[in-house]
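Structures follow.
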Structure P
Amino acid sequence: MRTRKQILNHLLYKQFQKALTDYSMLADGDRILVGLSGGKDSLCLLEMLARRQRIFKPQIEVEAVHVRMKNIHYESDTSYLERFANEHGVRLHFITTEFDDTNKTDKPACFLCSWHRRKALFRFAQDFNFNKIALGHHMDDIIHTAMLNQFFQGSFSTMPAVMQMTKMPLTIIRPLCLVKESDIKEYAYLCSYEKQLKNCPYEKVSNRTDMRRVFEEIERINPEARYSIWHALEKEGKIVCKSNTYSLAK
């Protein structure tokens, strides 16, 4: 009889593979850079892509990068990240960036940190000839973003599972897009993924946190709500798209 860990591993990999196939995420010769934050989602993503890397066709090459932010006080155990990546046969890089948090701006620190981390990630990918960046966002992240954009921005949009950049030779993929966060959380516990040493000081104070609670209540009312929202996003062409809005210029 299979253990719960084995059952979850099979489920997660099956959903991961389905996302790769349904949204045509891979092509032969892809050089894929994993954004490894150190959280459960990016660790799971690295594990799944490392496993997929061992399949011959389409042949892909996977490496990972961890971006350190100087002036935001949270951190991961980098020695653990190195061991984890080595155990899965993935080369791991470390880069450091920062932003000026003394200038007055209407942008919250969370946005600025995310923007500069993403900028460093994109620049590293281009400098070292990666053509795809894999991020660990799951289905819940994508749905929460759609709700945030609708309620706060007045637009029906989200972070797509596949986004081809038009201002740079990169494609963003989110291979965990069909996976529920609760399954990743349980799998991470069963695999004894190590947590960050210090969490981001802003992560519990945001509209996204509020939206997570709202969505939990919606799912309590209708357990199939996530799939209704997902199908609506697919129908409107929001899961696979092109982006001409992002550049490395501030």
Structure Q
Amino acid sequence: MGGNGSSRSRGPRPLIKAYLLAYNLAQTAGWSYMLYQLVSYYLVKDFASKSSLWDTVWWTLMIFQNAAIFEVIHAITGMVPSNVAITLMQVYSRVFVVCGVLQATKAAPAGAGLPLSLLAWCTTEIIRYGYYFMNLVGGVPKFLVYLRYTLFIALYPLGITGELLCMYHAQREVATTKQWTVSMPNTYNFIFNYQYFLIGYMLTYIPFFPMLYGHMFAQRKKILGGGGAVSQSKKSK
């Protein structure tokens, strides 16, 4: 999704390849820096400072998470052989949590969901974008293939837990503030309750989590189950 360099036949044209190399390298660096911010916040924390974890990472997170929108463009234009619908859903889901939950409320980034989400997101994205970058270069190390198709076993549930905690705290705040809620009567005879929207969105994780988690296990079996992992890994998930 993030720019797998392998194309359907010969690979991307030189200019496109150069762009994808730069994009994936920048994303790898950005998420690596965010992981550094997360770790240093807890290990080298200045307890006299009033800065929160959100204050520390929000610029970095907003830039590099929203930059994933380019991946939808990559898929639509055929720069990468990714499924447009799946790419759109994956990107929207994360951007929504960042912009519609963490950025929009005070309660969500103050809870335990933020550090859990960041740990899962950063580790996943460093590996994913690094994988894409190395694939463009021409060879993915076996350890990177293994990490990509193994660490998700722990990181995926961790990230889902973090996201749900963020949304849970956000909906409790929205219940009081009525943020982005439109009540009747109004000119357009339209009603929208953002708290109920968040609750409904959380419920969608029930059917989709097992489906996507099972898909990742199927991919792991396909890539790591038969030996020759590096060569087969060029078929991006």
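Readers should treat all values here as calculations from the given coordinates under stated rules, not as data from a laboratory. Predicted model only: the values in this text are computed from it and were never measured. Cβ atoms are built from the backbone, for glycine too; each structure is taken alone.
Tabulated data for the structure shown
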quantity: Identity of the structure behind 2.6 (criterion: distance in nm of label points 7 Å out along Cα→Cβ at positions 57 and 169, calculated), options P, Q; calculated: P
quantity: Which entry (P, Q) yields the derived value -22500 for helix-only ellipticity at 222 nm (-39500 (n - 2.57) for each DSSP H run of 4 or more, over all residues; to 500); calculated: Q
quantity: Ranking P, Q by FRET efficiency 1/(1 + (r/R0)^6) of positions 97 and 137 (r between Cβ atoms, R0 = 30 Å, to 0.05), the structure that comes out highest; calculated: P
quantity: Among P, Q, structure where Cα extents along the principal axes in Å as derived comes to 59, 49, 35; calculated: Q
